Structure I
Amino acid sequence: MSAAKRVLLAEDDRFLRRAAEAMLRKQGFTVLPATDGEEALRLARSERPDLILLDMVMPKLDGLAVLRALKGDAATRHVPVVLLSNLGQEEDVRRCLEAGAIAYFIKANLSLDDLVARVRAIVNGAAPEKGPLGAAAPPAEPGAPPMDFAVARRYTGGDRDLLAELLASFTEECPRRIRAMRAAEASGNTEELLREAHNLKGTLRVLGAAAGAALSEQLERMGSEGRLDGAADILAALEGQLAAVLRCIADSDPS
């Protein structure tokens, strides 16, 4: 029997990392998790994985910096790298592909089943679509419920245990996320606000919380533009949406 393929998964968002890691392991892959760019680079050099899934927005070193370092090192330049991001602007995609990524996936718009299928194809030698790959996220509909469990079920491929684990993880993480964004806004740390809002946007999208994701995207944009005027009001609205999502989780049976 051939050895399990090894995938380095570099993702600083705990929710999305646990989700992808659980599904990859379930499908027989060995997963090497990394929580920041420096750790990803160190693991890539020491472990020589079969494939690297690399988040674009990470602390210490971002995905593009890690990619360039990997491709500039004779020991790692041959390892295929797929960028995972919730950005997807043409300039981001172009820079990553020019730097040597074999594909660019919009992570919140691919189910875990889709992601695993594409990983399996790549490690088996198939040429991937360059990207950005992933259908556009639908806008929030007026009057829609705070959370659509059907979206969350699709994301986890109908795996009830994994969905329950991820909902518990989100419930546990929510207070920390709010505190981090409040602290970033109060201190004027636009870079931290961008990172936290970016990660929360991705989580809320895969949970089917479109209104919360839209508010997170507004904060992400403000962080990227280096401005905080009006951020406190958007944060207040986002907190209200998160409270509503948590009530949905507590009151409903996601199965």
Structure II
Amino acid sequence: MPVALEVRDLHVRVSGREILRGVDLSVGYGELHAVMGPNGSGKTTLAYTIMGREGYEVMRGDILLDGESIVGLPPHERALRGLYLAFQEPPEIQGVRLSRFLIAVVNKRLGEEDLSRLGDPRLLGRIYKLLGEVGLDRSVLERELYVGFSGGEKKRTEILQALLLEPKVVILDEPDSGLDVDGVRMVARVIKRLRDEGKAVLLITHYARLFNYVEPDQVTVLVNGSVAARGGAELAKRIEEHGYQAIAAPGGDR
């Protein structure tokens, strides 16, 4: 399958400290690639660096979207080219209603000059439909963005945007954390849908519980900022059963 996102020999420094040390991976269209690892292994740093967050310095290596380097592009340009990151802990934005935010980001993707204008009334119908699919009430649209949201509401709102914006590459940072079993199943359904629609999905997670509902095509394990193991769904199952020490087991993928 065509490669959507490729990371090559990526070395990243944050606040003067090297966090990623030569990470390589690729995600094809219609593929789910899971990145696993213990706390502090560099998983979120990888996601932020791909998205171009300020303060995440690429010392060496490259990040390619559809074969073109995006290193040096600001985050909004990466988003306009088809990248989307669902944050592990999205920030609260006071004074901005969720409804106005969603309309603005869709207008930006469409190249509209007036970001506040609801040009196509069918957009609201689509938003209402997606709210139901991710398990959110319509009343959430009138609330300030993430202000007072529960952990589950934040996760569901991030997933909503992944469906609404139709990006090429979806990066999900711990999308199942803080969710009950119904929420986890919802996330799995969305991942399946995105993959079936031909999107490239990069899933960052500590645990393999999502894989009870959706099987990854590839699994990469990060330890101390480096790729410690790579394999298929069987690698995730081995980690779930034996912990991250399993990557050092005889016959383990290195």
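Only the coordinates and a few stated rules stand behind these numbers; no lab work does. As the structure is a prediction and not an experimental result, all values here were calculated from the model. Cβ atoms are built from the backbone, for glycine too; each structure is taken alone.
The greatest value of FRET efficiency 1/(1 + (r/R0)^6) of positions 161 and 217 (r between Cβ atoms, R0 = 25 Å, to 0.05) among structures I, II is that of II.
Give the label, chosen from I, II, of the structure having the highest value of relative contact order in percent (Cα under 8 Å, 6 or more apart). All intermediate terms of the calculation are to be shown ahead of the outcome.
Details: I: 15; II: 27.
Greatest value across I, II: structure II.
Suppose mean count of other Cβ atoms within 10 Å over residues 41-48 works out to 16.0; of I, II, which structure was it derived from?
Going through each structure in turn, the value belongs to I.
Computing mean count of other Cβ atoms within 10 Å over residues 89-96 across structures I, II gives 14.9 for structure I.
Taking 27, 16, 7 as the value of semi-axes √(5λ) of the Cα gyration tensor in Å, for residues 81-152 alone derived from one of the structures shown (I, II), identify that structure.
I
Assign the value -10000, calculated as helix-only ellipticity at 222 nm (-39500 (n - 2.57) for each DSSP H run of 4 or more, over all residues; to 500), to the correct structure from I, II. Source structure: II.
Matching task: 15.9 is the computed value of mean count of other Cβ atoms within 10 Å over residues 25-32. Pick the structure from I, II. Derived from the structure labelled I.
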